[in-house]
Structure I
Amino acid sequence: MIKPAQKHWVDYLILGLSVFLVFCLLFESYMELPSWVSWLGRWHPLVLHFPIVLLIIAIFLGLTGKKVPNSLLTVAVLSALITAISGFFLGKDASVKGDLLVWHQWLGGGLALLAAVWYALVHVFPSRVAYQKGIQLVLIVLIGFTGHYGGMITHGPDFLAFPSDQQKNKIPENPLIYGDVVVRILDNSCVSCHNPNKQEGELLMTGLGELLKGGKSGKTVIPGDPQDSELIKRLHLPVDDEDHMPPEGESPLGEREIGILERWIALGASDTLRLDQLEPSEPLVGLIEEMMTPDPEKKWQDLPKVADSTLQKLSTDYLTISRMASNSNALSVDAYLPPEYDPKQITDLKRVANNIVELDLSGLPLGNAEMSMITSCTNLEWLELDKTPLTDKSLQPLVNLKNLTLLKVYETKITDQSVSVFTQLPKLSKLYVWQTDISESALKSLQRERPALQINQGIDPITKDFFVTTDSTDTNSLQ
């Protein structure tokens with residue numbers, strides 16, 4: 001209970017906060033807040049849950065005929081007023097206010113003020129129970145609508161839609177790059193903060209025109225120039241950077257989504273370009289096809305069935321065959337160099353060539369027969385041929401592996417002639433080529449042609465020598 005000596009002090013505090021809230025709502029357009037006051041508004045999402053819970057408890061007690069403790073009602077009203085005022089401060093920080101924000105602000109203000117009226121009615125006219133119950137019923141309605149509008153601001157206007165309504169249609173077979181793919185990525189990660197109702201940084205991302213227009217920080221999308229486009233710059237910032245997008249607390253975009261945005265911008269940020277208008281070697285083709293089949297199990301569901309007994313017959317102490325998932329027909333194969341190497345253990349894999357999606361033959365003395373088996377693995381996605389007698393000639397047939405996404409060919413004798421093979425692998429996203437005879441200029445040319453391709457050249461010789469020297473010094477000091 002609140003002591004009598006404190007009662008008037010609390011009454012005046014509630015009255016003062018109510019008057020200040022009314023002033024804020026009526027004269028908002030004439031107000032400019034100091035930065036530290038705007039900072040107080042950022043506490044709104046944290047404190048808003050307290051008055052909701054306290055008011056609901058108080059309303060439940062009132063509607064069921066029980067006495068509402070004065071301390072409970074006092075704290076509930078005070079926290080409601082503070083929450084509404086902090087919400088006003090937060091709303092002032094928005095560059096442009098949409099209809100949702102305006103409705104949320106006025107409903108929240110009305111809710112807090114009506115709670116203050118309930119407090120006054122209890123203390124001035126305690127016998128007017130019917131009026132109090134009427135206010136309690138209206139407060140329940142206001143809590144529901146205020147919370148709903150707040151949820152729509154945070155999560156988007158469709159956040160309470162039924163799952164069947166929310167589920168997006170499958171990407172069509174020949175999608176529009178912008179309308180069917182880019183818009184989907186932006187809707188999932190960006191539009192919730194950059195829409196007419198919540199226009200952070202004066203930036204709208206609900207249409208191509210708005211993207212090209214940009215916001216307060218500059219040009220969001222510069223057709224043909226992903227590196228200078230503000231969108232790509234923000235996506236590549238460290239996660240702990242305050243300018244990183246999406247902001248902390250939101251799910252970051254994956255490499256595939258960022259790659260799609262980069263290539264779309266590099267190709268001119270068109271809203272009419274379709275998938276079938278791109279060259280098969282264009283990296284964007286592979287990225288979008290991956291997005292069209294995001295579930296690996298669906299991607300592999302049409303592979304031929306292979307029995308466990310077959311895998312057991314093919315496996316040896318130096319050849320491990322495992323399924324990618326418990327009931328999957330997609331296989332991963334790892335081979336190791338035995339004391340006496342026999343190509344037959346590799347060539348026998350032709351029986352399951354169509355099922356192999358990952359193949360590691362690192363360090364094996366591969367010949368033409370083994371390379372022939374590899375090229376028959378048309379569903380291969382991951383291939384490791386590092387530290388093998390690989391040459392430009394033996395690598396050439398790999399152009400038929402159109403599903404290959406990762407290729408390791410480091411510490412081999414391949415030269416610049418093999419670069420043409422890499423350019424003909426449309427889905428290739430990661431390439432490991434250190435300690436080969438491929439020139440730096442050829443790799444730079446490849447990178448220009450395939451900007452989304454990650455080319456790993458290992459540790460540069462100077463850095464490597466440093467670590468080797470340091471490691472040797474530390475080891476000698478221990479002796």
Structure II
Amino acid sequence: MIATTTASVTVVLAPEAVMAGGLVATMVADMVLPVNRRGILGAIAFAGCMAALGMSLIASHGGLEAMIESDGIALLARATIYAVTGLVILTRHRDGRLDPEHGAWLVCVLSLALGSSCAALANNLVSLWFGLEIASLAGYVLAAWSAGDRRAAEAGMKYALFGGVASALMLFGASHVYGMTGSLDFAGIGRVLGDAPSAAIVAAVCLTGAGIAYKLAIVPLHAWAPDVYEGAPALSAALVGIVPKVGAVAALVRCLGTTLPEGRPSSVALAAALSALAVASLVVAAFTALAQRDAKRVLALSGIGHAGAILLALAAHPGRDAAAASAYYLLTYAVANLGAFVCLAEFERERGSCSFQALAGALRQRPVLTTLLAVFVLSLAGLPPLAGFLAKWGVLRIALERGMADDGHAFLVWAGVAMIASAALAAWSYLLVLRAALFGARDEVAVHDPRSMASGTRIVLGLCLAATLALGLWLDGFVRIADVLAIR
């Protein structure tokens with residue numbers, strides 16, 4: 001169904017229009033309000049996110065001239081993007097009221113969400129690049145937000161340099177794809193690929209995929225993540241590590257389902273390539289995380305490994321089960337990762353960093369916050385009955401099911417085995433974080449600002465905790481998500 005009238009286009013893009021309106025309202029309010037009234041900026045931005053979230057749940061489904069597609073994939077992605085963005089804004093509301101640059105920070109946060117939402121709608125290489133680029137530009141600023149902090153400046157510079165290279169590769173590849181296929185939309189490219197695409201087209205498609213691989217921090221485009229996460233403020237790292245990933249995964253799911261229908265030889269080759277990238281990401285992340293001594297670096301490498309698990313689910317694509325497994329995994333990752341980073345943001349504010357040495361003695365001083373951090377980290381590790389366990393089981397099930405079928409592919413089975421081994425290794429790196437926070441020697445000197453948690457932070461952590469527990473018990477979640485993904 002293609003939207004051709006102005007009214008129908010407006011309805012399809014209503015969530016993005018509302019988010020853009022909130023962004024402009026925040027920007028204008030920041031310019032006209034006196035300094036002592038700028039505490040309302042966070043409320044304006046939060047209201048914009050919640051309004052966009054509500055619109056995403058009721059927006060019409062359809063497309064726009066093979067450029068965007070508002071379907072079940074977009075519904076889930078939009079809702080996740082706006083919800084995570086709103087929760088991060090709520091977390092920083094108290095501290096933001098004291099920050100003269102809070103309005104600029106909110107504009108960057110909303111821009112990141114808007115770009116990621118546009119990417120989630122993409123059904124064309126141009127619209128995909130456009131969305132990812134908006135998100136990237138905002139992410140570069142957020143990564144370097146802490147003024148005067150050399151580590152934050154370095155994080156922003158590295159993120160921008162790596163991002164610029166990935167964007168250039170994507171544009172270079174897209175230009176070649178268009179030259180050889182005569183099309184930029186996913187369906188048109190799929191029609192030309194055929195059963196035996198030429199090596200030149202394959203190379204161009206690989207270059208085009210660099211933009212998505214960069215946002216997901218997939219090996220080999222992963223090297224930026226640990227340094228950027230460590231240098232950026234914890235809340236910026238949470239946004240950069242979750243929101244663009246959601247948009248990129250949504251676009252990738254739609255691209256795979258549209259471009260390479262099941263049964264083509266090229267589909268088998270792509271599944272093998274995705275499996276190889278998944279295994280590389282899982283193994284590299286698991287081994288590298290063991291050598292880290294900073295909680296944010298561990299979570300950065302964790303994100304690389306989780307992106308590999310999502311790729312493994314997509315390697316069993318096409319099919320609603322594979323897409324549902326990847327969507328469920330991404331949802332559980334977003335919830336647990338957000339909760340962990342909100343906890344680390346509190347420790348970072350109090351102790352100056354999130355190194356293991358700085359986290360020492362956290363349990364005695366902040367027992368509730370430390371316990372919550374442990375829950376979120378254990379969910380990322382895949383401990384039952386938390387959400388991460390069910391997510392990992394879903395990916396492993398679909399990989400083994402497809403790999404062991406009569407017409408299956410053995411590489412999916414071996415990739416599943418690699419996932420199990422890497423999960424065991426990664427669990428040890430998570431335990432290193434918990435050992436520092438739970439059993440490290442207490443260091444009173446490291447605590448700079450031992451204020452109580454703001455009410456907004458308490459609400460966000462409570463919601464993340466409830467979602468982590470509820471998703472872990474949502475046994476028919478894969479079926480329900482598959483039903484949503486079937487919406488066209």
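Please treat every number below as a calculation from the coordinates, not as lab data. The structure presented is a predicted model; accordingly, all values stated were derived computationally and were not measured.
Quick notes on this one:
- For -25500 (helix-only ellipticity at 222 nm (-39500 (n - 2.57) for each DSSP H run of 4 or more, over all residues; to 500), calculated) the corresponding structure among I, II: II
- Looking at relative contact order in percent (Cα under 8 Å, 6 or more apart) over structures I, II, structure II comes out largest.
- Once mean projected area of the Cα convex hull in nm² is evaluated on every structure in I, II, the highest one turns out to be I.
- Structure responsible for 32, 16, 13, with semi-axes √(5λ) of the Cα gyration tensor in Å, for residues 210-393 alone calculated and labels I, II on offer: II
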